[in-house]
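The numbers here are math on the coordinates, done by the rules we state, and not lab data. Small disclaimer: the values here were computed from a predicted structure and weren't measured. Cβ atoms are built from the backbone, for glycine too; each structure is taken alone.
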Structure P
Amino acid sequence: MKISLSEVITFLLTLFLANPVFSMDFEEVWLHFYKNSHEMESIRKDEKAAELSLERAGLHWLPKISLMAQWIDTNDPGQVLFNTLGQRSMKTTDFVPSSLNYPDRKQFINGLIGLELPFYEGGLRVGEHSMLASLLQASRIEKKARQTEIFSDLAKKYGSIIVYQQNLFSLKKLKHELDKIISSYQIGSRNNPLGHSGLLGLKGLSNRIQGLFIVFEQELDTSKNWISSKAGLNQDWSIEENSIFDYVRRHLDIDPTVIASSLLSAQEFKVTSLDYVSHMEKARYLPQIGLFAQNQLYSGDRNTENIQAFGLYLRWELFNSDSFNRSAVARAKAMSAKAKLRSSMQEETLMRSKLMRAKEALEINLELLESSSSYLTEQTRNSMRLFKSGQLNALQLAEVINRRVDLLEQKNSVELQYLDIRMALYKLTH
């Protein structure tokens, strides 16, 4: 039988439309998240702004060029005199007292192009450039720290889906076994109090499993919706099956060589920038020396002339109450920031040590729970065989299965705690 290409395509499309859900590993989800997150876009824009600020400060050695232009209609004696003088067109009649005191209204056009080239500013601009360079480094490391935080938050959400999905599968399997027992055996006759009580126990246990199933499913959907919203995904995706241990080893690894988190490293550069602020404030008390040059244009009803001037300038603020103690205040703020940084480093070291101990304890606990789960699974199978042969009553079977549900609920809780610990350690070591 020959099958045409169009029939093959139609068959494949039918399969695809019948099952549109596709699997996405964590790297794919993170790529979507990184591209579509408004928060990541904001972080990138902040870094760009810091780069532009540093670029601007790096041009402090260039001259300042200014332009001024005026059109004046006036009978002010001073302005009429000096604008006429600027035209180099003074006449003897201009010095008659009546002409000087009461000149006719005149119109002038004035222009000025000025250039100022600072040679020494007391270290003000150099200090500003160094400060902004430190802030740019801080911004870049903060970007890395924020990216690490966002990445670990996403990894935790994705990991929680793994946890809930695996435990939902175990609950579903257990409930299926339990419902089959309830529907297959007539042990609930009211004439048989022990059998009827056992049936009620099994039905109550079935309801407990169903309630736990609903809670787990709701938490799974919450995590999935959070990821879909942040990463710009629709709901037609699923996670790749993985064990929680393999998952955290791949995506929430711990770098033991890192002695300070990115957040603290960024804070170090911010503290350094405060030292430069202190140096900048000192410049208020130092002289400023530079070169200036200017070309002035005077134009009126008599002539148009250019006048040039150039020379050196010295500016020195000998006293200004607004500048008083500014350098001391900046230095005190820098010292305070350094003390806070040392305190934060100490707290972070203690937190890292505490989290490492908690991680090790939870890993041991999870191994024990996994071992206990295997034992209880085997015990459940044996108990069901004994129940079918009449050597175990329904109440005893319900107790065995109930312990298994307890263990599964505990395992789910410990796995989520483990995800929290690994997420916190990832933030501290990246």
Structure Q
Amino acid sequence: MLMQIRSIPSSILKYLQIDKCPILERIILLCIPLYAFSIILSIAIAQIFAWVIILVFIINQIGKRKWIKTNLDVPLLVFILIRFLSIIFSVDLYASARALHTELPYYFIFFAITQQQANISEKYLRLVIWTLITSAVIGSAYGIFIVLSGIQERAVSLTSGYYTLGSFLSLILISTVILGKSSMFKTKRLLWFGIVIMMSICIILTKNRIHWGVMTLGLLLVGLIRERKLLFLVLAIGVGIVFYSPSVLKRFNQTIHFQENLSGRNILWKGASLIWSDHPLLGYGPNTFVKIFPIPNELEDKGAAGWHNDYLQIFIESGLLGLLGMAWLISAYYYSMIKFLRISRNNQKELILALICGITTILLSSLTGSAFLDILIRMLFCLIIGISVNLIQKQEKESGISTNNKALSD
């Protein structure tokens, strides 16, 4: 691999502004855009790039013996530790142990990105965002095609189901809408319109009610302020699809009468209320739903394998400590990001706001399904918060602000 990296044309390395980086750091920086691009297109390829990034990062840190501290390090490490302890004390160690390779390693993508602060330019970050947008467009095109061709009733991606696709597209859509008048799309407005419309149509065709709500809320907030033409166009397309497609209309009616169409979520909450107090601190362990759910006969979906709410799932799996750890991580992220909105330049401010709103879509999606705890969305989550922290750390240096983010060395 080292020989292959060395053979990459210098023009590409100079464009990414990583031509002077050490070879191991160059591998990480080259893999990050490829990792971002493949998240929604191929889980196998995304995992390969993720493991390359993580392993090379560990090797590099051993030799480097230097750590760039960020405000999210401790909250994330505490959350990882709590999830690990919930595996150790699980009621089904065999089932929970799967999280050791399907969940815990991917959180370290965040650290692999933040430790590249000196090498990652704002231009590089924008390239990573462009790769995410490109993969979202490809995923949207595929999702729309399989619905229109009758292969599937709901839009799915090449590698995941409709809920994961909806969570991914919601993040990219809202972030893209906010960036509409930034330098990324200033001379590409027609392209921007096309991207937003394609993703919006695909989200509608996933028939996920939570993502309809997230998309509508985001478009209303941004559209009413500065993108009215886009707002009216997407609403017109959405209304047309609703009345053209009987299945979408049926789903829309279920959204209006939400309390009558909870898809068994009331039963899930009822079941959780019956058992949470038996393991209140560290929970029952990851992947234990099938073993511990007390009233499976009351569920309409006999194949249910989760709690359909990430916060409830973290609470049951990792107890109150897990839920508090998650709350600390989320609050630390928002505190760090909002703090730097006031000192940002216009383009940076739009980029920070786009990243904040993108993370918010994941947290909202987690209310009705597996978003944050889905392997692909977790990989996306760690990528976005890593990009976010890198961006604000650079602003700290440029603005001369003194914070806790310091380079620590032995």
Structure R
Amino acid sequence: MDKKASASYPTILISLFLLISLGVIILGYVITNKPLLLVNFVEMPGLDYIDYFRASTNILDRQSPYQILNARYVTTPIPALLNTIFVPFGFELARNMMFVLIPLSVVLAIFIASRLFPFSKADRNQIFLGGVVVLLCSYPFHFLLNRANIDGWVLLFICAGLFFHQKPKKEWLSGLFFSLAIVFKIYPVLILIPVVLYRRWKLLMWCVIGLVFWGLLSSFWFLDFQDVLLERSQNLLRLDENGSLYATTALIFVLLGTLGVSIKSSLMLISIIPFIVAISYALMISIVVYTDFKAGKDQKEGILPFTLYIPFMMALPQTVYHYSFIVLLMLIPTICFLWQVTPKRSLMISFMMIGLCMTQWQAIATSLLTQNVFSHAIPGLGLLLLMVSVTIYKLETLHQIKHVLPPVNSKP
């Protein structure tokens, strides 16, 4: 069997699984005669964009973007600064434009992602179409669109950065997009790890230049941003809509409590969650970094080392809303590529597929249908499974890594 002919097989499985699971959930709501909700109710669609719009308006009025009603603007100043171009349209029109631009940005990102690896034309088209089907069934996407947040742009910036990373003498564009992804949501900063490990010094230089530029552009509000981060870090933990390792571990302990673990033991376990999360995360990412360090001594990198860091980007901090998991759609072509080049190690790749499906699972709909809070842990458990699978895969390929990673100049 031609390996390339089967490259899109994981995309087909993932999209079919999410289609069928969504259909089963809908049938459950029909049978129980309940109203179907794919996201939690909010005051109005585009709730998060209200904060971006107010922050942008403040910037135009020469005020701090963080001095807004309810003080809910918590990202760096750059998204609000760039969003100022939409302020003249008024809030209602700008918000409606976001409902169009956000899906377009994610679809464009999926299109770019499907072109990053050396697939055949037929496989690229199937991976793109399958990715769009996954998008339409994705709870993180529904959540993202409902709130009109900016993680879709982060996905697009990462994909654009990886695209130009493959182009000779386009390091400045790659660095620009990577720096934009980082100043939009901070967690993509892990993308710089393989840049350093594979000695892409010119790309690193352009990333740093981009970060310095954005930093100088927003230096007026640095202290305000610092205060907001400090305040946010002290907020109470919420278990719904949260896919962080911290929340997932806490929900697992809640489940243990329902299975007979005494209250005293549960409280003791919950008190050590930060240590469990920190040790587990450090161990897994250390293994991934070490394998890339070993590979970086002998060869040039392709796209794979970059994309395999994506699950580790959003595991921390204490609260990671599920809409951030839209960035994990970048792993669809990654899994397809691994399926194509490592057929003898398909077990870990299968676990990656399962983990990706879980991260996109309709957690809110399942929770409301079953009246079980543990449903909120499904996306987080999927993220954990992705991290574990990537870690084990890296260990398995440590000695054969030369045969797994394509050369940097391989054309997609």
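Given a computed value of 2.9 for distance in nm of label points 7 Å out along Cα→Cβ at positions 66 and 386, which structure among P, Q, R does it belong to? Traced to structure R. Between structures P, Q, R, the greatest calculated value of mean count of other Cβ atoms within 10 Å over residues 146-153 is seen in R.
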